[in-house]
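Take a look at these structures.
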Structure I
Amino acid sequence: MRKYLPKVRISAQAYRRIEALAGELLAGCRRTAGDGTVIFYPDVHGAYSGMWTRDFAYMAEYAGALLTADEILGAVDYIIARQREDGLVPDRVLDDGTAIYLAGPVDQPLGPKPPTDNAQFLVKAMFAYFRLTADFSAFLQRREALYRAMESVQLSDDALVFIDPNRPHAAYGFTDTVAKTGKVLFCSLLYWEACRMLAEMLRRCEYHDEALEWYEAADRVGKQLGQFYDKGFGMFRAASEDCNQIDLWGSAYASVIRAASKRQADRVADFLITARDECFYRGHVRHLSGREYWQRLLVSVEPETYQNGAFWSVPTGWCAQTINLVDEQAAVQLIYDCLAQWEEQGVYECIGPYTAPRVEGYVVSVVNVLGACQPAKGVS
């Protein structure tokens, strides 16, 4: 498995504070479903009810050591049990076992088709469990469900995740109000990553023929990701059709998972540093730089709010890891700014100078940052 970018080294004290906060949030979002399964809400107060596939996957991936292996596998199975016959993975599953496939409110879904990321996040959650436990049997028993999930994702002729401009719907769930169309960056990055994760688990289980198929699938995607790269800006664009805009989150994530070349990642880091005043606010990150807003939306979102101009810490760790390539001090400071905001004002889904903070106690706001950090030796 190709290594990700190195984690950012912060003081041991700061790391402990972030880890403790992540532990508190994970404890607060834990619920017991009707069938006795432990599930994890996106936030501690239940503003988002049920277990959301992508949020849980991030919890398992970035803070799996704070959960038990049984909890992770049980939650994975809670999702797989609601997988449709066509392979489609739920966007979220409620406490009573009801599966919701479309993004947005049940009575006002965000488009006619589900987000294009849930299959990849199911694979990522399984990989998080596998990495913690090396439980070959558990993976092999579930691999067919994972294959069907990945095969349900609509791809372009050249293997990138695709959304029809005539039937727009949510892509990456943290931009589920945004009508990105054509070939979409973030979900293609997730697809490339999930293919590689499947291949790695199969290789370790010595299922070499099946591993090769998924390595080859990843290779097909990887060869096309350069379509999103804008050499002029040194950044990746969010989509090929609607919302063909510079994507801060996607550019940083491409760098972290090393889908971007070293030169591309260095240029992303330079962009983030040069445009820091337009990208960051108290250690939180906008989706787009400056006062730019999404060109097409699935539902009205006021500028400077939510996914259309507010600032989030979900991608802060990715940005810090990327900046760390060229300026370690700036990377560490971004993490410290974020921690200061949490300790002074509380943890929220998103904040901003022109909007009220939204959804207190949002778990992945912290766990994603935790996963990007490590305590520096000898620095208290």
Structure II
Amino acid sequence: MNTSLTPAEMARYARHIAIPEFGLQGQEKLKAGRVLVIGSGGLGSPVLLYLAAAGVGHIGIVDFDTVDDSNLQRQVLFTTDDIGKSKAEKAKERLLALNPHLDIVVYKTRFTRENALDLVKDYDVVADGTDNFPTRYLVNDACVLAGKVNVYASIFQFEGQVSVFNYPLADGSRGPNYRDMFPEPPPPGLVPNCAEGGVLGVLPGIIGSMQASEVIKVLTGVGEPLVGRLFLFDAASFMTRILKVQKSPDTKITELINYEQFCGLESPSELRPVKEITVQELYDWQVQGADFQLIDVREPHEYAVANLEGELIPLGTVSAAAHRILKDKKVVVHCRSGVRSAKAIRELEDLFGFENLYNLKGGILAWAKEVDASVPAV
């Protein structure tokens, strides 16, 4: 592959080439780079615009949707004349008008577990611009299985997140992935999407630009990507935080699964229900001084960020630590959203005959939303 720059490209990218740490070598790496952008909407628009302007030579766009007038408040790739037309096709047209020195391929299809591995295989980096949990987990798992870097971002109302997942490390291993940070999705309906909850129009531009910056850093090797770190931004307060993300030994990805079912949008019939308690009921128990045991089955790094002062017994260790769980009083088991804790309860009931276990419905996310807003909902 010829990655040498033409005279026209040398002139176009002169401000990049003038940066000592970047230079001609960095620009040639961008020209050789192959990036698959999943979604050309709120996040995809700034990501695509800046990657195209920067000179990323090969860009794939996955988007089955058409432009709607409600998109135009934030999806800056499109205009009023584009309403009703294919987002992927209009994105390609706009990007080539911006920079004709590119190879752009459009995939007017949904990103599914049937086509995910085939779509990502020919790219170096995947930029996740999706807005729903099933696709977010699918993107992550496909990148892990295919050995691709996943540059992640998400937005909601005034808040955004950015991180770099599955990055190759010096020792030959890979950095943390999305499941190390969020082993399970929130309960259905607890976190609305942007269509339901809204999003500040400029936020995707801010977060998407950061996402594009991370893609460029990954492709060129310039700078320090957000590996093992989650960047949080609140546009309302202009506050930022960076949380550490660590690899979990319990994170194992061996195949693509039914992500609708995993995210609770389909109910697996084989899972029996468990007894539940709401966060308000738990709060009332605490206020009344009820005698019960509280067990947290999340990971230590999650517990360090936010906890309800329960006894930490990570899901992978519940069987070995069953002797620490009381049988002579009520025991409330919780996790981030209620999925892992329900699994822990079924395991304890099946193996040890527990009959006094209650799952905290909605987990710590519901507690942060309904009881104590000072608890970080992460």
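Just so you know, all these numbers are worked out from the coordinates, no wet-lab data involved. Bear in mind that the values here come from a model prediction, so they are computed numbers and not experimental data. Cβ atoms are built from the backbone, for glycine too; each structure is taken alone.
Tabulated values for the structure
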read-out	value
Distance in nm of label points 7 Å out along Cα→Cβ at positions 108 and 324 from the coordinates reads 5.6; which among I, II	II
Answer label among I, II for the case where FRET efficiency 1/(1 + (r/R0)^6) of positions 308 and 340 (r between Cβ atoms, R0 = 25 Å, to 0.05), calculated from the coordinates, equals 0.50	I
Parent structure of the calculated result -9500, given that helix-only ellipticity at 222 nm (-39500 (n - 2.57) for each DSSP H run of 4 or more, over all residues; to 500) is the read-out and I, II the choices	II
Among I, II, structure where relative contact order in percent (Cα under 8 Å, 6 or more apart) as derived comes to 20	I
Structures I, II, by distance in nm of label points 7 Å out along Cα→Cβ at positions 12 and 356: label with the highest value	II
Structure responsible for 19.1, 56, with Rg and Dmax of the Cα atoms in Å calculated and labels I, II on offer	I
Computed 25.1 for mean count of other Cβ atoms within 10 Å over residues 148-155 - originating structure among I, II	II
If FRET efficiency 1/(1 + (r/R0)^6) of positions 4 and 68 (r between Cβ atoms, R0 = 35 Å, to 0.05) is computed and equals 0.25, the structure in I, II	II
